[in-house]
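Read-outs throughout are calculated quantities, based only on the coordinates presented, and are distinct from any laboratory measurement. Every value quoted in this text rests on a predicted model; they were computed, and no experiment measured them. Cβ atoms are built from the backbone, for glycine too; each structure is taken alone.
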Structure I
Amino acid sequence: MSTIEDRYKNLKERISAACSVANRDPDEIVLIAVSKTKPDTDVLELIKAGQVHFGENRAQALQDRMESITNPVAVWHFIGNLQTNKIKYMASRVNWIQSIHKKKALKEVEKRASEFERTINVLIQVNISGEGQKSGCEPEQLEGILKYAQNLKYTKVKGLMGMATFADDPETVRPEFKLLCKLREEHRHLEKGSVDLQHLSMGMTNDLEVAIEEGSTMLRIGTALFGERNY
């Protein structure tokens, strides 16, 4: 069985190969290791191997992880369905919240970040799949959310996030990735104040090549790094 270091090396090679095909620089890609349900030892092994960004999709799991792993190198991302009342529990340490999809959540992040006088980076999650069970604002709501964010002090909108339909053939989700990229370009005129649409967080283990081809700058990778999970 391959070690986590082997999987990390193989994944980095896979990303580099995809960037070569897309004529992109691998340094443009931020790899987020999604460690949900996996032990701290796996996260520490990846930090030792050079990985920096880590994500969790449950607020309590993120809180536990941030408390147990105190290595200052680690950059923490919350990537799951966001309940506004959970923001206060992560605000003292979380670096990124990728699943903001309404003004109410932005207001709460701003409030909690100000209490600690620290900046929290966020991404606006857009529902690109059209699936009702997927979180995210509707594309037509994006402009209003970004306009609201422009005047925030402690909350910095750094781009958009989308969760594609899970499919065996990654080509089937290419239009969803194209949509997120298109939405970013259509809203570039709102880049002022605390809005800077630098990042597109899209792509996971099964579809990262297509995501890179369509402009992803952040990949949320779990299985390719940590192996299958026992739910």
Structure II
Amino acid sequence: MPVRELQILHGEIGACRKCPRLVAWREQVAREKRASFAADTYWGRGVPGFGDPKAKLMVVGLAPAAHGANRTGRMFTGDRSGEWLYRALFRAGFANQPESTDVDDGLTLTGAWVTSPVKCAPPANSPSAAEIATCKPFFERELALLQPTVMVALGGIGFSSVIRHFDIRPRPKFGHGVAIPISERTMLLGCYHVSQQNTFTGRLTEEMLDEVFGRAAELASQG
């Protein structure tokens, strides 16, 4: 189990200052805060992955949310997107509870790991190509340490990051529910991101999430 190696990686992610624009933004958000979180101490650093070091499932998002993971220090924690994601992971048997509010809420994952190709909150949720490339070594080390057998990519950037890592050609097109074999032992599933833009409009429903994570659980059990 790569616990020590993951701890080292997490420390490096938290200390990273390689992208000036992202560092400036994450720290500005942590200073100015949202009014509803004015009493909170924001994390305001790079956010490492979270979950079970023995995970067969890796969930790949985009980046920490400014007032979610950038505040709490844990992926998809403390925002509406996380509410949707962890409820789905709970229903699929990967989480011990459906809530993810802060790092001391008792949440644990079994068989699943949640991460992103960009480790710092980007302005307007839009990292540049150069920032994605700068963060790529962190993401690659996670993949090498965990070696998942099934990956769920939430949105196009997460999907593209996985495709580029495994150098899949021709490049498959992202879509909700698509299933792409990316190695002899690993399958990639596409899923619309759990952003409010998708969940509030009905583009993504809980039933649609359950279909993807049900399939992921089935594949993980075979790996």
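The table below lists the values:
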{"quantity": "Computed 3.2 for distance in nm of label points 7 Å out along Cα→Cβ at positions 128 and 208 - originating structure among I, II", "calculated": "II"}
{"quantity": "Computed 0.70 for FRET efficiency 1/(1 + (r/R0)^6) of positions 8 and 152 (r between Cβ atoms, R0 = 41 Å, to 0.05) - originating structure among I, II", "calculated": "I"}
{"quantity": "Of the structures I, II, the one that 2.9 was derived from, the read-out being distance in nm of label points 7 Å out along Cα→Cβ at positions 56 and 192", "calculated": "II"}
{"quantity": "For mean projected area of the Cα convex hull in nm² computed as 11.4, the structure of I, II it came from", "calculated": "II"}
